[in-house]
Structure formats: C-alpha cells, structure tokens
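Alright, structures below, take your time with them.
Taken together, the values in this text are just the output of simple stated rules run on the coordinates, not laboratory data. These numbers were taken from a predicted model, which means no experiment stands behind them. Cβ atoms are built from the backbone, for glycine too; each structure is taken alone.
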Structure I
Amino acid sequence: MSNTGYNFFYATLLAVLLSVNPAWAADPSFSGFTPLSGYPGQTVTINGSDLPTASPSYAVFIDNVPAAVNSVTSTALVVTVPAGANSSGKIQVNLDGVTSWVSSTDYLIVPLQITGVIMNSSEAAIGGALVEVIGSPSHFTTTLEDGSYILGGLFKGQFGTVGVKVSKTGYQPTYTTPFYTFGSNLDLTAFPNHLYTPDELLSWGITSGKAAVAGHVRKSGTTPYAPVDGAVVSAGSVYPVIYSSGQSLGGSATDSTGFFLVPNVMAGSLVTLSASKAQWSFLGFQLSTYADSVSEFDILATGFPPFFTGFSPVYGKAGAAVTLSGSDFSPVLLSNQVKFNGTLATVTAASPDTLTVLVPAGAASGPISVTKSGTTVSAPGSFTMHNTLSVSVAGSGAAQGTVTSAPGGIFGGITCRPADAVCTAEFVQGTALTLSATADDGSILSSWGGNCAGAGVCGFNLNADQAVSASFVQPQYIKNGVNFYSLLQNSFDGAVPGDTIQAQALVFTDATLTFKKLPNQQVTLIGGFDGTFATSSGNYTTLLGRLDIQGGTLKVARLKIK
C-alpha cells in the first residue's frame, strides 16, 4: 500500500474514533464562576470550555454540599446553591465520578442579620413580640425583655429591600416600609419600632378596617437621632396630620418628641410623607398601609449649616457684646451654640444674618465657632481677649509712692498713687507685666497685695482679670515721744524745746541738715538705738552729710558726722 493509502486509512480511522467518543477531541476546562457571592436558592454559573454535554455525569459541590445542576452547555454549568450551604467555601466539579475542577477562590455565603428594638408608645421595652420580614414570614424572631431582637439567617441579595412586621397579642401590628437595601447587616436600633394598643388607635379616632401612619421627625447626624420640634409634616392633600401635645394630640407642628400621626388612611394605599421647617431639609418617603395596623416611619432632618463671615469687635473683655455676621443662623436663640475658643457664650439676640453674643468669662483668645443643626463652622480670624489690671495704692500718714506698669496698656498703662483710689488698664490676655513701686522720700513700700507679694518688683502674666494693691509707709527709724520719722530733718522740724530725739544705729544720707530754734531753746539728739529703741549701748548713728545749726541748742550723743 502506498503512503497516500496509509495516510487516508489512518485519517479515516481517527475520524471514526472521534465520532464515537467526541470527548477525546479536547479536555474540558473550567475558568471561574459568577456571581462571586450569594445565598441558598440562588443560581451560580460555572464557566468553562469544551464541556461534554452528552452522556457524562456531573456532580457539583458548594462548601462540600451537593448542588443541583440545572443546565449544561459546552461553555457553562448552571447550578443552584444548596440550602445546606450556610458558609463560604470552594466549588468542586466532578465529571463521571472524578474531580475535574476545584475553584481557587471561595463562593461567598455571608449570613446577615437585622437588629433593632421594640417599644410601646411610652418608650418602654416590649418583650416577646414577633418580628418577621415583610413578605417572608418564615424569617422571624422574638424580642427579649429589653425589647431588642436579632433577626438572623438572612443573606446578601436575598431581598432587594427589606422591612419588618412587628406583632404581639394585645397590640395592633406595626409595619416598617421595606426600603432598607439589604446588602449588609442592618441595625435599626436608632429607629425603634413601636406597638400600639387597640385602645390607643381608638383614641386616635381610627375606625375599623382603616390604617394609621405614625413616626417621628429626627435629626440626622446625632447619636441617638434627636427629635426635631417645630416641623410641619405633610401626608399629601388627602390625609391630615396631627401631632403630640404633651399627653394628648394637638398642635400645628411637632413638639419636643418629634411625633406625628396620620389617622384613618385607606388600607392598601400609598402615603407620601414630607416635612418642612425654616432652614431645614428633610428626607421623606412613601409608605404602604395595612388594615387595622400602623405603618411607622421616621423622617430624617438636616439643618442648613450656618455661613459665618466675621465678627465685630475683634477684641474685648468678658461680658462685652460681639456681633457675628453671616447667613442661615437660626432666629431661635437656643438653636445657635456659640463658643469662644471652646468656651460657651450666651446668645442675646438672633436673626438669620446676625447673632449678638456676650464674651464668656474664662475664655481664651482664639477662634469663634457657631454650631447649628449639628454643624459647626468658624469665622476667619481670631478673637483677642483682653483682661483688666486693677491697682490700688495706700499710704500711711505722710507716706507716699507710685506704682507703674510695663509695658503700657492698650489704652494707657498704670501710674497710680494713694490719692487715685483704684487705677485700671486693659491688656492683651497673656501679657507679661512688670509692676514697679517707687517710694517718695521718707517712705518705703511696706507690702504688695493681690497677685503680687513681697516688697520688690512684681511680675506675672495677665491671663485673667487681676487686682493688685501696694502699701507705702514711713519707716520708724527716728522717735520723738509718740511720733516716728524716717528723716532726721523731719524730726528736727517737729521737735519742740525740751524734746529728746532718739535715732536708730543707722547711716542717714541727708545731704544737709538744718537745725533752727530760738536762742534759749534746746533739743537733745541721742543716736545708736536698736530697732525697738530700748538700748543704745556701744552703737552710734552716722550722718553722711552736713549739719547746719542756725539757732538754739542741739545737744547730741552717740552721733557720728562724716
């Protein structure tokens, strides 16, 4: 047989064999799966190529649990996630009893849960209430004694949106609108659901077979969501809205509880809720209603943030009035919170464009901030705090002196004497001050008081209003009977004939002393005494200067003149 004949023979034989078992033509292969996550009952497509579609037997496992094969093509297997697959795991494909492929990544099955709390109209917890997924009553749980619940065994993608129905004997059922996108754990604790008794619905005027819509207007961005008062709720043109007014229903807007009620709604109808309040925006919604039940929904509110452009004056003391300029301030005083570098101030007047506040005591220099509706803004620049220094100077008898400040104050510094009573000056907060006390001749600084101590120069930082006192006295170096002097000249001038002047054993620096009496008048000067004028033994008083006797007689003892 020729080569051409052999080639034809083998080609024909191969074609026959392939027609008998086409699987020999190429090995099947798998490339992955979609979607990457899901829940029991959902379908998964396993992609591949050259997959046998005739005769072979497929066995597919997800997380080691057998999965039903729905369809087979040469490029894909479609299987259903088995009910027993409650955790993530690999996908395995067996072909004719032999493992053909195991996925490199897990198919994600993530159980999710809904948590929340159930209360009555008085905000008391209700235990033993049945909580179920609306439209899927097989998914349910009951509340604990504290009203909390965990509704588990749910899966991502199982529900497009989800809501809950709450019921218990002695109460009318409550529904939440199924608008929560269920892609992760859902915590409704911030939005407690409530159960209401038949008597409560009757007191609201709700007739049999009708529905009610109830809820609260709450401020977003707060923890927990705080109620918003003064909001006007609308349920369209058909249904009126009523509000809480203390222990009863009434009023034209929400009170401090934020509660609202739409009674006698036609069961099965959709109610669109919205709300309004100056300088607030609201997130409303559309609710389904059910006969002899309450549909509950909280409207979330966001206050317009204030726009803060500036303030005047830019400096001042505690208690001074400051005007803040901007827009979207609240005209309600207590709805604006103003702080000077973190210290809360008092708002005395408010309009949408201006606020008048008092600089708070204890504030430090720094930014001014305004908080409204949970949003805080600060104006450019800083407010400079001023503090006051008060100085009082006292003098005993002829004692005199002057207290001065360095540096000088904003509007002038301190120069204070006993005759000035109290002297004041303003300084920038934190100024490093030095106070000096200068005594007049014959006087000395006796003591500081207030924020100063000792008898020298006083220095401190003025971080708050401070008061300082200074006291000047005449030193008692010289004695004549019951009178005391600091200068010898003053003792000569005050002496009368026959007096004896006693001087302490000190050095006096009077440049020139003048003694002048009538020719027949005599005064005695004895030096060398101690500080108590009790003794003068062995000591002398020294005069550095000239003693000029112009009349009379001055008798001296224990006196040195240099």
Structure II
Amino acid sequence: MGERRRFFMAIPAVLAALVISTSRAADRFVSALPDPETGGWQIEFTAGGSPEITLDGVPVATRAASLDGGRYRLTLEGPEVSGRRLALGTKATITLAETPRELAPFNDWIVYHIMLAYFDNGARANDRSGMRRWVHRNYAGGDLQGVLRRSDYLADLGVNAVWLSPVFQSETSHGYDVLNYYRIGDSVAVPGDADASLALFRQLLTELRERGIGVVLDLPLDYGAGPYDRRAGDPQRRKPKSTKAKQEAEKVWESWGTGFRYWNFGDEDTRKFLRDVPLYWLEQGVAGFRMDYVRGVDHAFWAEVYADIKAQDPTAFVFGEAWIDADGPTRNMTDIASYYEEVPGIGYQFDSLIEYPMQMVMTEVFAAGASVGLLEEWLQATAAAYGDHGAPIYFLDNHDIARFSDMASGEADKRVLAAVTFMASLPGPMSVYYGTETALSGSTPKKGFNDTNRVPMPWDGLDESLITAISEIFRAKRAHPVLTHGARLPLTADDTGLLMARLHRGTLALVAVNMGSGARAFQVPAQLSTGRTFRALAGAAIPQTGGGQAVWRLPPLTVGIVVAD
C-alpha cells in the first residue's frame, strides 16, 4: 500500500544490514549428494548441538560421522530415502525429491507488477480524473488503456500474469483508498462512465488471456476511503461498519491525513460484505488477487476469503503482503510463517506470501556485495519456517521499497540479470516490478518504506539487450519443471559463490552464482556430472569435463543455469 510507513524510516539502515549479515544459526545443510552405490544420500551439515533430523516429519536413523570445523557427514539409505523434506531441527530444511504440482500449482507463475499511474498513458482524457486527494509527484497518467497498448510487450517479455495496482474508484494516484470496490476508477479508464470502464477492463482481460497472461488484482480489504460509496459500493446491502484506527500502523496513516475508513471485522455483515468483493471480480474473469496489508486483519478472515475464492475458482492465485518494514528478515520470516498455517476448522489462508526476507537478503548479496552464503542459509531457514505449504513469491523490488538498480553498487544491469536469474532458479513463483527488466532506476537508495521508486516507464529508453536476456530466463523457468518443482540440493556456498542442484524426474539442473570480482571455477561432483551432457539455460558457459572431473567456469557477477536429461 502507498504512502504509509514513513514513521519507521528513522530506523538506521545499518541495523537492517547487520540483521541480514549475521549468521542466524550454526545448524544448516552444507551439501546433499545422491549416493549411486546405495541409492541413498550423503549429507553434510553443521550443528551447534544435537538437532533432531527428520524426513517429512519422521525422525530418521542416522550414522553421522564427525568432520572438522563442526561439520558432520550423514548417510541416508534404505527406507530412509523415500521422503521429500529433510529437516535439521527447526532451523534448516532442504528437499530431496520433487514437489508435486498439486502442492505448488503456481510455481511457474511469473507475475509482472504494474503500478498503473506510471506504466503507460494510453488516454490523456482521464488524467487525474477524480483525484481530489494525494497525487504522487511522478504521476504519469498511466491507465488500463496503456496496459492494453503494451499487451504485446508483456507477451514478448514472457510473463504469464500481470498484477495491477488497485483499479477501483479512488481519490489518489496510488488507488488504495477505495471508494467503491465494484467500480473501475475514472483515472484509469473512462471518466464518468462506469459501464464503459468495466467493458474496457473486460477487454483487457480478454486481450491478455489470449496471450497467455492472467490478471491479478491488488485488493485492499483492511480499509476503504473515508467517503466510501455505501450505496453503489454495497450491492448486497450488507451495511458494513467501520472503526477508528486501532493498530500502530493505522494510527500512523491517520497522522498523515489518509482519511481511511477501517472496516470493523468484529461485525459479521462487514466480513460478508468484504468476502463478496473477490467473488464479483472472479466472475469478471480475473486470475487471482494480491491481498494488501494482511497483518491488519485476523487470520480466520483470510482463511474464509481463501475458501470462498477456491470454491468459486480453484485455479485462482491468492497471495498476500505481510511486511514489517522496520525490521529485518528474521522477524518478517516468523510473521509470514503464521500466514502459511491452517486455521482450525477453516483451512489455509493463502497460496503464497510476498517473500520479504529473501528480498532483503538478495538485495544485500546481489546489489550490495554481502556474502553469497547468506542465500543458502536463508533458503534453508525459510523452507523450515514456512513448512510444506510454504510457496514464497520471490521478488527484488516493488512499489513500497527502493528499486534494486538504485541499491546496486555499480554495474546495475549485470546485478539485475544475476539476481533475476537466481530468482528464476528457485522453486516458487516470482514477481517482477515494472521496469526492473530494463534496470529502471530513479528512487532514493534507502531501506524500509520508500515510494520514490514510482517513476515513469522509460518506453523511449529501454535496455533491449537486458530485456531479451531476462525474457529468455522467464521462458526457461516456465518451460522446465526442474526449476519450478524440482528438489533443491545445496552443494557449496561461501562469500563469493554458490552451487546448487535441482532434480526432477531424471532431469538435473545446476545453478552457480559468482558475485566475486574475478572468474570462478566450480567443481561439479562426479555423482552429478558423470555421463551427463549439459546445455545452458542462462549464461553461455557449461561444465567442462577433463581428467575425471567436471569444472564450471563463470565470469564475475554472473549466475548460470545448465540442465541435463
């Protein structure tokens, strides 16, 4: 949501960096390799104590040999190898087998996040229409007509979903102050004509659907605009009730003069009023929802909404934003984990949550040069925290934080490509903010809430070579189940590099990260290289075999992906 977190911006940026750069715990997996002799696994891990080792929640009989430096080698064989999630206590988890598609149906989604006001101005007649309150200084008149005009661009980019900032009637440029959940806003469609605006929206849905792209609506249900249209905006005559600001964040927003109306979730009719909203838009043909500020609402409500949506359209993608902008990845991870849990008697709350902890870590690593080993630590930590239902939607930047390019310490285009490639190699959906594919910059490079990222899309100055490279990455992810649903095996990770493997039904993918200042040679274990012929999906280099070893050489500031069947 826009313009809402300035209260926390006084927190020193160095604090967040320290939180990320400090290792969370000694307990983590170092490597996991298949053992061709036994059909089992050779696992190395570090541990500060004696953590319980489980496979799919069941303790496994182990033979762990002590190595130097607090490292241990563990052998898994026989009936012990039939599971998927290997856990080291509660601190680290890796996957030894593929994730069934029914558990993660949206892992191949690449969601392009459009902040409408800045994307493309397709109809100047609607500029600022109805905007009686706050308008961003970079407002560029973007609208649905502009998205429609760029539909071929989106298809060529290779995304399969578009997340639109709120399209509803509102009085600001950000659109989160909804006046009517059932009306498309004048400033993004046809001023004064609700029917024509809805027809335009439906046309956009059709045009994008024909290109293989679904539309995800940004839906703020915690609050609406103070002067919410209680007649046209309440078709079922639920007569929703509101309350004063109660939470800390809500009180901060009030101090800014936002004039929000905070819905009363203690009133059953109000809950039904809000639960009706996504069902209406599903009828119009949307593919899913991004739920804004889910921390403002009780868990049971989200489980109710999720159940409603899935009953009407089981294929709809529902993801939420749970973000504590003043804190680092540890507290955010713990908070996000609560939204992956089932609510007793109701069920799950979301398909996915926007993955802020890894966003913070990836920014430190790929943009600022922190230890690459942090990537492996946090991938294992979040997998452990989120459980089997966890399917994070990875991202680098969005409408509430600084642009990745502005956080980069030089060579932003290379760092953007490296970070996007790494995201594409992870087992989960991903979101790309408009302009990131062309290394768009222009925001103030600081941590926490930051709306200076909202700058016009530079249609006359695109980095075509970078866009082409990123579109190839998107297509590679969508075309290869090994990247979307394969097992993820750590192989090595240190300050400048990382090597990991993905496995899916006989297909192997290797992913290497070199963020050092010079070229890096990675030794590919014989268990994974013998008898295989690799082809590149990202980066030109492939492992070369000689003298009984396979070596993969990568230039600096590069992420490579290779596959072999």
With helix-only ellipticity at 222 nm (-39500 (n - 2.57) for each DSSP H run of 4 or more, over all residues; to 500) derived as -1500, matching label from I, II: I
Given 0.00 for FRET efficiency 1/(1 + (r/R0)^6) of positions 70 and 526 (r between Cβ atoms, R0 = 25 Å, to 0.05), calculated: source structure among I, II: I
Per relative contact order in percent (Cα under 8 Å, 6 or more apart), the highest-valued of structures I, II: II
Winner on FRET efficiency 1/(1 + (r/R0)^6) of positions 38 and 174 (r between Cβ atoms, R0 = 35 Å, to 0.05) once structures I, II are ranked, highest first: I
With P(r) over Cα pairs in 10 Å bins from 0, in percent derived as 3, 18, 29, 26, 15, 7, 2, 0, matching label from I, II: II
Computed 14.8 for mean count of other Cβ atoms within 10 Å over residues 198-205 - originating structure among I, II: I
